[in-house]
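For reference, the structures are reproduced in the following blocks.
Where a number appears in this text, it was derived from the coordinates with a stated rule and is not lab data. Computed from a predicted structure; not experimentally measured. Cβ atoms are built from the backbone, for glycine too; each structure is taken alone.
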Structure P
Amino acid sequence: MLRVFTAIPYLWLLVLFLVPFGIVLKIALSDYAVSIPPYTPTLDLSGGWAAIKGFFAALDFENFVFLTEDDLYWKAYLSSVRIALISTVLTLAVGFPIAYAMSRAPDDWRPALMMLVILPFWTSFLIRVYAWIGILANEGFLNQFLLWTGLIGEPLQLLNTQWAVYIGIVYTYLPFMILPIYAALDRMDESLLEAAEDLGCSRMAAFWFVTWPLARPGVIAGCFLVFIPVVGEFVIPSLLGGSDTLMIGKVLWEEFFSNRDWPVASAVAIILLLILIVPIVLFQRHEARQREGEG
């Protein structure tokens, strides 16, 4: 009976990851065709063993070679990684003080503060992104407020810029940064800070030598939770970014739906997955080491 329960996660991974991955990989090794489905070859088991051998013989790596020859794709990958790194740093800069303040708040306030952090998840992701269009537009709330205060003389061009993309990403993924950092800081024994100050440390030194090392596991977890999904982000750069915003998720969508080139789109997705495997493996190893340390 125990083996049955332990086999369920592996079956889940097989059905929902390995099988779809195999299908995408097969399409990536196919060639574009004006047909339904828009690629060739297709496997026809009725043809027997000869048809199966012909099917595998027709697969090739031309789409992956094409990705290396067209600079659009590697520029999109580099741009996505750059935007993800900058967004992660910005999210950490905003999220750490919030998490620190939550961990130092009175116990009666913490549930309410936690509710405020989680509250955006109760609203549709698309609705929240569309709301930023109304805020950042030339006639939007932010420009109208700045004009009313006299800080600017004419509306700022905020929408359809990379600044809008960063704002949207930081706002959307901020809870993923706050929650693990707060969990790490909430477990910290405050008597350690008192002991450090009694030994002559200033508050800044006590924070750097005591609070930061204890918060570092939460910081690392939060950075991974933000960076990994942001690399493949599509909705935010499409709605808030302009034509100059180049991200691989946007390129993938255009290849799949606009160009209807499923083989190239599948090859783009495979390379993106390989890029994301590195931080995912690092994150898993970090979590394993943390569990071993707690054990």
Structure Q
Amino acid sequence: MVDTVGIIGAGQMGNGIAHISALAGLNVVLTDMTMQQAENGLAVIKGNMERQVGKGKITAADMEAGLKRISLGDSNAAHGDCDLVIEAAVESEEIKKAIFSDLCQHLKPTALVASNTSSISITRLAASTDRADKFMGVHFMNPVPIMKLVELIPGIATSDETFERFNAFTEKLGKTTAVSEDFPAFIVNRILMPMINEGIYTLYEGVGSVEAIDNAMMLGANHPMGPLTLADFIGLDTCLSIMQVLYDGLADSKYRPCPLLVKYVEAGWLGRKTGRGFYDYHGEMPVPTR
């Protein structure tokens, strides 16, 4: 049974997982590289919970109880008593492997470990731990408190018991699961990212403007937001990283990242989080940058 969940990384994904875990009645240990980063994550959680209270989604008592269940830390040693630990760091295989190598020496033998990776091989990540049979991919969608889906990705060594325990955990969080085989980018991003990349190619080749491309997909395909707006929301660095995983892992030219995406990332134009991507977000309304 999972009573205490550890989350490594207090950014957008990590604080979202902490948020829903605390509201589900679980104790949460949220860590980042510094206490300031962990505290920033907690502040975001509080603000998001306050919005939920304002919309009548949860009560003020729910929020107060949830926040009390979250403790903070600045090292993997804080996860020593956790039953399950989810890594939600940046989408870099080297960084993730380094985290797991350090983490495992602090965990109790029965603790489960997961990565929230959106694209990287679960089997390879599991091999960097001392418990490949207790390791899985648990890929939450962004924003975590709103999106209903979680992808569950067993590695080649993941035991049936581990899968069942993770499945029970995601059910407790009120999520619907989709089980994916351990192939590059899994299900959602295997389909979504090439569409975004093709939208960027459509801009790169001058087929349409930023606004024309986004409006075409919103009004012509009934998408809630256009592919370029969505890329900015996800982060262009993350989009590029996933496309590179697809391209390297499947060796198919259809997954080649668009040169314009590469150029934007090299410029530091990563989307909403930097204030500029395919749109400039510094004014009252987003303005296309091309």
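Matching task: 18.8 is the computed value of mean count of other Cβ atoms within 10 Å over residues 91-98. Pick the structure from P, Q.
P
Work out mean projected area of the Cα convex hull in nm² for each of structures P, Q, then name the structure with the largest result.
Comparing P, Q, the top value of mean projected area of the Cα convex hull in nm² belongs to P.
Output the label of whichever structure in P, Q has the greatest value of distance in nm of label points 7 Å out along Cα→Cβ at positions 35 and 99.
P
One of P, Q was used to compute distance in nm of label points 7 Å out along Cα→Cβ at positions 51 and 235, and the result was 1.8. Which label is that?
For distance in nm of label points 7 Å out along Cα→Cβ at positions 51 and 235, the value 1.8 is produced by structure Q.
Upon calculation of helix-only ellipticity at 222 nm (-39500 (n - 2.57) for each DSSP H run of 4 or more, over all residues; to 500) from the atomic coordinates, which of the structures P, Q produces -14000?
The correct label is Q.
Check the numbers for percent of Cα pairs over 18 Å apart, for residues 83-178 alone across P, Q and tell me which is largest.
P
Suppose mean count of other Cβ atoms within 10 Å over residues 123-130 works out to 18.4; of P, Q, which structure was it derived from?
Source structure: Q.
Can you spot which of P, Q the value 13 was calculated from, given it is relative contact order in percent (Cα under 8 Å, 6 or more apart)?
Of the structures listed, the value fits Q.
Can you rank P, Q by distance in nm of label points 7 Å out along Cα→Cβ at positions 147 and 259 and just name the one with the largest value?
Biggest value here belongs to P.
Here mean count of other Cβ atoms within 10 Å over residues 227-234 has been calculated and equals 23.8, so which of P, Q was it run on?
Of the structures listed, the value fits Q.
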